[in-house]
Structure P
Amino acid sequence: MKILITGGAGFIGSALIRHLLRSTDHSIVNLDCLTYAASLDSLEDAAGNARYRFEKADIRDVAALERVFREHQPDGVIHLAAESHVDRSIDGPDDFIQTNVVGTLRLLEAARAYWQPLSAERRQAFRFHHVSTDEVFGSLGDTGYFTETTAYAPNSPYSASKAGSDHLVRAWHHTYGLPVVMTNCSNNYGPYQFPEKLIPLMILNALEGKPLPVYGNGSNVRDWLHVEDHARALWKVFTEAANGAQYNIGGHNEKRNIDLVRQLCALLDELRPDPLGRPHERLITYVEDRKGHDLRYAIDASKIERELGWRPQETFESGIRKTVTWYLDHMDWCRSVQGAYGRERLGLGGNKA
């Protein structure tokens, strides 16, 4: 089988490709336009693997998509290409609409045009797997969980753009019969994550003795999912789910942001102590809260466990220790991928369209 993976040089996409190259014999075409958060260095030895091909292309480029489908003849698509940082979406929402909504539209149309003339057997086997986020469901109070039937209520430009792409995928399935599956995941963490996101940002700032910015009072809650557990779940859904199915994927690890940062500080005190013996927790600095900051996300992942037998292999304690250790051992990767980004505060509501 040959799978077209969009956004394969990003955080989750590269984890999925590494997983598939290690544990399956399938062929992979990685389509990525290599924006700021993508890095082919995240794919280790993929370039030398005969089952791997890279195509530098934008999912909004109709001609490029038509060529990739025609030349590679994939048996399915796993769509991960997206702009994903909430703070950046507050400063510049247009990029999120263009990539996440328009780009998904272009990809759906290219997939439909390719799928329709296939043989009956290949049409039946084809899958378009759309990967989304729990943020499309909005914000929870102190109790309750997102399920697959929770109403959409996105609150940020990012989550609104992902909600729009979800609705497009569902519509292409119901209107045109395109075989699709959909997943919505909680916050991912693990190796090779661009340092604008909370966990790598805190690790790198702490190592340099810089402030650890915690939004508001740090009481916002997220459910954390190790990226390698997510990769295993994505493959389960792609290969085993019924046509039209939707699954929530979560790690069963709810943490307040402040508690997570304190846990990171304690791990760094153990694994990379300050030369003067000072606790890293001294660097925690409370800053102005994110605009429209959702209070709590929590996923009910019982459906995927019940129907497909998936459950996370990593506890948060095992996963976060592995993650911190990985960053400590891969500072060269961190420096190279950062580029011009100086880990400055984003999302203060700039005036870009």
Structure Q
Amino acid sequence: MFGNPLYPTYQTFLALGISAIIAAFLMPFWIRILKHEGIGQQVRADGPQRHLVKQGTPTMGGVVILVAMVLTCLLMADITVELILVVGATVATGLLGLIDDMTSVTHGRSLGLTPHAKMIGLTLICVTFCMFAVNLCGVSPQVRFPGGFTIDLSVLMTVFEIGDRAYYIPWLYLIFTWLLIVGLSNAVNLTDGLDGLAGGTSMIAMLVMAAIAFVRGDSNLAIFSAACAGACIGFLWFNCYPASIFMGDTGSLALGAGFACMAVMTNSEVASLIIGGLFIIETLSVMVQVASFKLTGKRVFLMAPIHHHFEKMGWAETKVVIRFWIIAAAFGALGLALFFQLG
């Protein structure tokens, strides 16, 4: 492990820089490989017309994001059960996204895996993560709210024994964790629609989670979050407008899952919903649009997710992205403040 463990703040910031450098170094080589193999983004036919020029832009930049994160954790962090679990869930979700991206490229369409297949994969990852978090890492199946109010989700519990050890299935907390991980994974995925949008907002969210892990006293999870944020920084050098590469579902699903897993491991689930407020808004805009059209035949937004609505209004892509970064930073600061009020 590099750095002095007596200075965890130094290690966390060093992990941020190392991950950014690794991602920035590897990305040009990855872009060349993707171009050589003809692996490019399939743009939505019903999307903004200005996006049609992005057709064929290399995708699956999330592969480099994951590589940079894993290498940084191996270099900087102690290998603990908590770290292995979070990294494993993040990488597993990234692999699911990679399959989705490859399916999209192979079939020449922007849809990728069917929602049913993707949900099965996410469910398996969520259930495995939750069971290990509770039984091996001692995560308490409780949801904490500001002011000390706590909801105990262990009231519906199944206990079974293997050998001399008891294992627990907290059914309500399992469902809650599933909703959190699946919801945030898909929320970041929906946010990934403009150059630099998902990368920048994910970077902000993971920096806040690094601070929360640091306050919780887990420097290894802080290094993981900082490594994710650093990888996003290295990726943004090539993803800023006009993008040379997109992260694809490989990156967006993985970053969303990593964010949610960090929330579970640090018992900051409620705060994470504020920290990831922009992701929630993006998701709600799609839900409102679909519900309104089905019920009334009318659309609330010019196009959903909501970042496309502002594009349709005539905002430049960079203007939407920068303003959404500002909103994400505000949500991050608010969520961090809320974290300190949790019970």
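Here, each number is a calculation from the coordinates, and none is a lab measurement. Predicted, not measured: the structure shown is a model, and the values here were computed from it. Cβ atoms are built from the backbone, for glycine too; each structure is taken alone.
Using the calculated result 1.6 for distance in nm of label points 7 Å out along Cα→Cβ at positions 91 and 211, pick out the matching structure from P, Q. Traced to structure P. Assign the value 153, calculated as volume of the Cα convex hull per residue in Å³, for residues 115-218 alone, to the correct structure from P, Q. Answer for the origin of the read-out: P. For relative contact order in percent (Cα under 8 Å, 6 or more apart), find whichever of P, Q sits highest and give me its label. Once relative contact order in percent (Cα under 8 Å, 6 or more apart) is tallied for P, Q, the winner is Q.
With Rg and Dmax of the Cα atoms in Å derived from the coordinates and found to be 19.7, 65, which of P, Q does the value describe? Among P, Q, the structure yielding 19.7, 65 for Rg and Dmax of the Cα atoms in Å is Q. Matching task: 4.5 is the computed value of distance in nm of label points 7 Å out along Cα→Cβ at positions 11 and 291. Pick the structure from P, Q. It traces back to Q. One of P, Q was used to compute semi-axes √(5λ) of the Cα gyration tensor in Å, for residues 139-298 alone, and the answer was 35, 18, 13. Which one was it? Of the options listed, only P reproduces it. Once distance in nm of label points 7 Å out along Cα→Cβ at positions 235 and 267 is evaluated on every structure in P, Q, the highest one turns out to be Q. If helix-only ellipticity at 222 nm (-39500 (n - 2.57) for each DSSP H run of 4 or more, over all residues; to 500) computes to -12000, which of P, Q did it come from? Here the read-out was taken from P. Supply the structure label, taken from P, Q, corresponding to Cα extents along the principal axes in Å, for residues 83-122 alone with the calculated value 37, 18, 10. Only structure Q yields this read-out.
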